[in-house]
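Structures incoming, each one as structure tokens.
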Structure P
Amino acid sequence: MLLVIAAIVCVATVPLFGGRLTRLTELNIRAVWAALAAAGLQVWITQAPHGSHELHVVMHLASYALVAYFLAANRSLPGMPVLALGAALNILAIVSNGGVMPASASALRIAGIEVTDGFANSAAVTHPHLLWLGDVIPVPGPWPIGNVLSVGDLLIFAGALYLLHRACGSRLSVGRRPVPADS
């Protein structure tokens, strides 16, 4: 839920800095189906955590494969290299830990996230690999704000924020010119 709240705040900043959200309709975004399918898989694995652990791992990795396809299809859009780097760092941490994003136990505690039975796409892992790429940044607070984030998550948000402001021509974008429709 924190990610949804952050996305809403990012969108709300566009008009505050003179951008026009209607310019988003001019973007030529490809493979939207892949992004929607990846989001659907992520929702499924987090909302239905019980069942085959192996199936959950496969679906988690498949969601990142779909994200990679989406990013590759839209690589010419501004911000996509930063988004892709963030996603790559996340998948590196996930693959290195058997299909689960490693999380710091203290970050989970600070964020108020309780360990539950079943599959968790982010969890404290015994002997984690590349923990520094995992969910180690706590965001304290009650639900829906409490969460843990990774360096990759921050890069994904930075890339998305840059794309949003550049596409909408806000004062925060370099050069303040919106992205041409044929990008």
Structure Q
Amino acid sequence: MATYFTSDTHFGHANIIKYSSRPFKDVSHMNEEMIRIWNEIVQPEDTVYHLGDFAMGPKDQHEGFFKRLNGRKILIRGNHDQSHEKMLAMGWDEVHISKVEVIDGKRVYMAHVPPRKHDPYADRFYKTEFTPEPPEYDIWLCGHVHEKFLRRGNIINVGVDRWNFKPQTFQALLEAVDGT
């Protein structure tokens, strides 16, 4: 059993292809490729922490995307996700605003958004409920910033736009190069 991390899949969101320069011909192609890639990596017994913004577009399609994905799935809600109750009803095993776990001896904070000073979208989407300051954690995993950065010090972006649409292991995340 393995554990993976990802975020900002935006299943069903046609405009994200343009906004984040995703290499897909249309939203259907994006959805199918991301599901294929996820399922090539994640086995049914694995766990995936999804750090927010799972799907956009027609809400009646979200559960269909979800049910096609392998693994035990834990959601750290993002600014585009539905309510806690709706996400649990979709089938998520757990739903949180943020979560702290000890992984490989490191205290890891997981939230959709990075600390405010590292968030290029802070003025539009910042929610104070999401963010203690990172010094009390060894690693801060986030999404939300799409392709804007990969790693800044102990803050690592797990978003699909920086990881070739592939869920990543914690070890792979730790190997991310600072400043990119």
Structure R
Amino acid sequence: MIIWINGAFGSGKTTTANMLHRRLPNSFIYDPENVGYFIRQNTGKLFLEGDFQDIPLWREMNYKTLSAITQKYDGVVIVPMTLVNPGYYNEIVGKLVSDGVDVRHYILYASRDEIRLRLRRRSFFGLRNEDFALDAVDRCVDAFDNYITDTKIHVSNMNAYSVVEEILRLSKLQLS
């Protein structure tokens, strides 16, 4: 099973994934961003600009890697990744589902104002530049309102523990 945790930047995907992994003994976190870093580090200057999700190879590598993992691994693969382009979503999540892979896709959803507040808090001490994430807020919320509308978990009034509990409940997963 794959639990795909989607949502705008700052919605709590990484925190949720880490907590969920600690709660599920037969699980691991797969981070699609690492494929983007790999491509950029190993292709000279070919793919240095823009979002690596725009690189067809990134989408293909993530689809094929997740497909291969699910054929050999019977635990839970947790994937925290923002996907807002419907075509890209279909190239990865849609293909996995049509291949018969059990993908539980959850959107950690909050309003534009809530996401902006979370991102500003996260960057308050200057430890992290959130310009890319702040620029993407409208695009993310619009996508989750109109195009990628799978199960939404409204996180504005929830702590991370409650979000994890909701994912466990929706996924019908029992803890050992």
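Every number here is computed from the coordinates shown, using simple stated rules; none is lab data. The structure presented is a predicted model; accordingly, all values stated were derived computationally and were not measured.
Computed quantities for the displayed model
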item	result
Structure responsible for -13500, with helix-only ellipticity at 222 nm (-39500 (n - 2.57) for each DSSP H run of 4 or more, over all residues; to 500) calculated and labels P, Q, R on offer	R
For relative contact order in percent (Cα under 8 Å, 6 or more apart) computed as 29, the structure of P, Q, R it came from	P
